[in-house]
Structures are given as structure tokens and as C-alpha cells.
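Each structure below appears as C-alpha cells.
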Structure 1
Amino acid sequence: MKVKTRNLSWRVGGKKIVERINLEIDSGDIVGLVGPNGSGKSSLLRLIYKYYQPSEGSVFLGREDISLLSQKEVATKMAVVPQERGILQEITVYDVVAMGRTPHKRLFDPDTEEDHKIILESLRKVDLLRQANWLFDTLSGGERQRALIALALAQETRVLVLDEPTNHLDPLHQLQIMEIIKELKRTTIVAMHDLNIASRYCNKIVLLDKGKIVAMGEPEKVLTKKNIREVYGVNVDIDIDKKERKLNIVFLGINGK
């Protein structure tokens, strides 16, 4: 499913947080939103999944304007893994993932055999079947992220939105999470801090600064020395593996020092 934003803007108390964002994300794309703290990544995502109402502009899922859809209808088309989620205590991993079936049910509808199959398949995809009956709050950080991705998978949507899914994880778990996302082959929008991981797993990059798009396109065309220096204020060296089109960005120091 395609995702499109048209002149998307959001202001708070007269302050521009997101300004005139125009994106066209094709089906199956993995689009990385990158930029320094305060650049508008999380705010843009929240506008896309209708957590915030835009001051101006529109968001489209396929041909549908999400402003005309209920939050439940949006949840049947787009799954979200937010940056922070309330602590889930005394609830099993299975039950956490089962929450993903909620948008497809009426109030008090019981789980069906089909729901059970979808939940188990979602757990299998993130390699958490063995932990299905564990309490969620006993999982490691990487396992929790995988469980939340499984919750999103159980929604059976064609669009996946993730806000810094690798934040606070060690390198191994960062790569494991991104490999899972890559293998899902869904239209994916992911906010990230690590530029090397973003360039490795995202086929398109959107570089944000002060709520505006500085550049967007293929990683090697967006994550240039000039763009990184101007947006992040740091100097870098960049090697490009032309065969695999992967970047290796080495941070050299603060610009001007």
C-alpha cells in the first residue's frame, strides 16, 4: 500500500514543528526518517498514523484520506510500534501480541482459532514462540521490541510504522530487529538515529531538520558529507560499496573543531 503526505504541517502554540512535508512512499519501500533530536521525526510519524491532527495538509493510505477514517479503521491498515509504550506488567507475551487482533473485532468478541493461528505465526516470525507464555516485563530489551513488532504483525496491515525501534539496543539486537523488518516486505516507515543502519536497510532516506525535508532519495544521494555536516554539525568520511550500494559513515569530529 502506498503512503502519501501532501503539504503536511503541525504547529503548537504558533511554533512550527513539522512544515509542508510532501512524501510519496511506494508499496514495499522501507523509508528511513533521519535527523538530529528535535528535527520532527516522531512528530511526523504521529501525524502519519493519526495520533496528531495536522494544522494543514493531508495523509493518504492508498487513495484514502485518513482524516475521513476512524482510528480503528486506520489500525486495520497501518500498524505502529511507538518509541515508548506503557509498561506491560503481569501479562504474557502471547497476550501482548493478541492485542494486535483488537482492530478486527467488536467489543468483547473472543479470540477465534484464526486469531490464535495469526498470533502464533506473528510470534514465529520474530522468533519468540518459546517465550509465548513468559511475562512481557521479564523479557530483555531486544525481546520486548520483537514482541511489539509481533503485535504489529498480528494486526495484518500492509503498512508498518516504527519510531526508533533499535533505540537503547546493543549492535546485535539492532541488526536482528532490522533484519526482521526487512524480511517482512511491507511498506515501512521507520525513524532512526543510526545513519549506517539506516543506509543499510532503507531503500529511501528522508533527512529532516527543524521540521523540514532537507533531502530525500537513495541513501548515497541523501547521506552525503555536505548534508551530514550541515544538518548534524559533524564531519564524516564515507566509503561506498558500489556493488552492494552500502555506506560506511565514519564520524571524524564536530564541525569547526
Structure 2
Amino acid sequence: MGEWVVHEVDPALAVVVERGLPALGAALEAEVEALWTAARARLGGALFNGRVFSADRIARDRVAGHFTEFRRIVAQVARPELFAELALRPLAVNGVVRVRDGILIGRRSLKTAYQAGKWQLPPAGSVDPGAADAGGNIDLAVQLLKELREEVGITATRTALGAPICIVEHPGSHVLDIGIPVSVPLDGAAALALHARLGDGEYEPMRVVAEADFSALLAELGDTVVPPTAIFLSRLGVIGAAAGARHH
């Protein structure tokens, strides 16, 4: 499938909407709809065709793109060769949540449309129109804090966000994960209690892992961990560069 691609970004990265939703030809529209219908049937109709930001151009200081339909992304994930026609690179925020005694990691629900059953650093979620202002400028912090509240149960008043780490691009689906550090002044037990009480079920189970234990955990979990996890942890110095490269 190829190597995951890392895009370096500036701390003050701008993400902007520059155009509207492009139309599809009749044949491509029919194929997208068929793949979407199949995905909804497989997942019990739980999918919602919302709008998701897709990057058209990526530079170190600026990501420009448009809002596309989630069903188009589902179709491209199901058939990666459709990238030649759809050219979608959906952007997702991906938090690296540090609590007092470790970092959160969770296994994605088997009911998700993307990377079901895989371990990753939560929260993670596509950038939707709620993160954009009237001028088309996207605030990644708004999206990340929304995902943190919904998926983990932690509110914005308990957090401090760092600068973006980098963007990691999946070689098949072309999903873009942008890593953002999050500091939470809670111990792991309190964070897990919030997740159990307020989380939306996106991750089960959720764990808190001491930073010194992460290299061993990633080796144990092997291919069930999504590669951006090791890349982000390596960039933050939690694991060595060699360990990050092995999972890339």
C-alpha cells in the first residue's frame, strides 16, 4: 500500500476553505451512492452524510481545501482507486492527551467506518463546518475540543492545547491526521471515569499508559496500532525515533 507520508507544519498553521463542493459525473455519483448504501447496511445505518473538510493543497504554513460529503469519503476508503477521480484528503484532528500519570490510548469501536478495532490516541475526528468561521477560516482547537468532550468526556475548561505536531497521510485512503498535544490536569483514574460516564462509545477500552511504558505497549499491540500514533509520540519524545520509524 505504500508508506505513510509526513507533512511538516508550522505552529501557526492556517487551514482555510477556498471552494465549494464540486459536482460528480453521473457514473461516479452512482458508484459513490452504491458504496455508501453498502456501508450503511453493514454498519446498521448508523452513518450520517455530514460535511467534512478535505485538503486540496498542503503547505507548511497553510492547508487549503473544501467541505465534501462524508459519503464520498466512505466510498474512497472502500475503493482507494477512486482517489484518481475524487481526490479527497479528509483532515482529522488527533489529540495526544497527557494526564498526570500517562497518555490516553483507546481501541476504536468495531462499528466505526474507518480503522475499526484499531488502537490510536484519542480523541480523533474529521473537521466539520462547526470549526469554520464566516470567512472560511478553520479553528482546529474548536474541533479537537469538541471531539475530546464527545469521545473522552473531558471539557475545554480542563485542558491546555499545544502547537500542531505534523500531518500524517494514510497511503491508501489519503486521510490526513494532524496531531495536537493536549494537557489535562487529572490523574488517569479520573480521566477514565469521565470517559466511562460521558464518552460516546467511540473507544472501548480506553487505557492510560505511563510514558516510559509506551514503547513496550506499541511492540505488544503491533499492527493493531495506527501508524500516526507512533509518529506523534516519537515527535514528542515519548518513544525513540527508531520505535516511531518501525511503526511508520
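Could you tell me which structure in 1, 2 was used to calculate semi-axes √(5λ) of the Cα gyration tensor in Å as 31, 23, 16? Don't skip to the answer; put the middle values down first.
On the way: 1: 31, 23, 16; 2: 28, 20, 19.
Of the structures listed, the value fits 1.
Quick one: Rg/Rh (Cα atoms, Kirkwood Rh), for residues 161-208 alone came out at 1.08 when computed from one of 1, 2, so which one is it? Don't skip to the end; give the middle numbers.
Values: 1: 0.91; 2: 1.08.
Traced to structure 2.
For the read-out mean count of other Cβ atoms within 10 Å over residues 169-176, a value of 19.9 was computed from one structure; give its label from 1, 2.
Derived from the structure labelled 2.
In terms of percent of Cα pairs over 20 Å apart, for residues 81-176 alone, which of structures 1, 2 is highest?
Result for percent of Cα pairs over 20 Å apart, for residues 81-176 alone over 1, 2: largest is 2.
Read the figures in this text as sums done on the coordinates, not as results from a lab. Computed from a predicted model, the values in this text were never measured in an experiment. Cβ atoms are built from the backbone, for glycine too; each structure is taken alone.
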